[in-house]
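S.K.: Structures for review follow.
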Structure P
Amino acid sequence: MTNTPKELLYTENHEWVKVEGDIAWIGLTDYAQSSLGDMVFLDIKEIGTEVKTGEALGTVESVKAAEDIYAPVSGKIIDIHNEIKDDPAKINQDPYSSWVVKLGNLKKEELDSLLDAGRYKDYLSSMEE
């Protein structure tokens, strides 16, 4: 079964979001990393880039495929996890400590459209049917 920490929010595109104050940490879920396989390359937009919900923050490439990483909430990229950018395989090892970007200037009302852990698990179950 896929690891789905209760304290995080999720998207149907398999990003996770951790919000503290006015900052959102964004990464790829356990489901995403296991579906994609070994991560080999990460390309993220520059710090300072404004993104809207659903826009690509960047791309992750694995041995199987290349997938966009989407902004789960509108905001501004304020930090990039360079350790993960330099070694994307760390996402495979521990997807929930391997955040990819931090967003500031959040549109917090958009967080209401994200899935909690229970709803995300239900979504994953519905995909398997």
Structure Q
Amino acid sequence: MSFPCNTLYSYLSNYAGLKALVGTRIYPAPAPEQCSKPYCAYMVIDEIRYYSHGGYSNYSEYRIQISCFGETRASSQAVADQVILAMEAWPDSNSDIQRSFFESGFSIYEEITELHHIPCDFIVAYGG
């Protein structure tokens, strides 16, 4: 069972607080080079599969990174704040998501792109 990235996109693009900031500018990483700011890019970093004596249990934990980009630190932080709220609320709106919690995030200024970037990592338990 692979992580449903299309479900993640659909959920995030309809989360009111995030939608107000980025609209539908939520991309699988890497984002298009000339997209409007602010925006998000997501990727699955890794998967831990759980097994029983009968084999794979259809339950996995995924590390999902959602990178929040903006032209200012304030704009990237506003997006990151909404992403965190959305991801922590996700289990309430999707029965296949057992839990989702924020693990880490930090602010980076990328001199080459001149963008502020906050990569937010989440652990998402899916399946069962």
Structure R
Amino acid sequence: MYSSALTTKNEAYGRSDCDESNYYYYYEAIQVNVVETGYYQFGSNSNMDTYGYIYKNNFDPFNPSVNLLAEDDQSCKNNQFKLIIHMEVKTTYVLIVTTFYPSVTGVYSVFVSGANNVSFHRISEILYLFCA
């Protein structure tokens, strides 16, 4: 399990190409490593309407579709994400936890089940991205 919070001090990005609305979403980037190749399921638990993404190798907030393996918004009840993905040893994965609606903050937890244990490491980057 991994627990944290999205706050106004978290990184923020535009979920897609810039548009006139200038919406931004707070997010947390979490590096995930597995010790055994196999299928893993990630699920969120929060009072927020969470949105989850899994990337292979890295996450580029300027190009959020690059390296994207899976995304989900509401596969679990109460507007929580569920991601099921085949993961390989010696491969870096990045889990992005954000929200469905822009500018939302709050606490959350991520639960994982699968072939074996995983490790979570928060990736610290301060990137506040707004379209000009």
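Read the figures in this text as sums done on the coordinates, not as results from a lab. A quick note: this is a predicted structure, and the numbers were derived from the prediction, not measured.
S.K.: Of the structures labelled P, Q, R, one was used to calculate helix-only ellipticity at 222 nm (-39500 (n - 2.57) for each DSSP H run of 4 or more, over all residues; to 500), giving -9500. Name it.
M.R.: Q
S.K.: Moving on. State the single structure among P, Q, R that was used to calculate relative contact order in percent (Cα under 8 Å, 6 or more apart), giving 30.
M.R.: Computing relative contact order in percent (Cα under 8 Å, 6 or more apart) on every structure in P, Q, R gives 30 only for P.
S.K.: On to the next question. Which structure, out of P, Q, R, was log10 I(q)/I(0) by the Debye sum over Cα atoms at q = 0.16, 0.25 Å⁻¹, for residues 23-78 alone derived from, given a value of -0.59, -0.95?
M.R.: Clearly, the read-out refers to Q.
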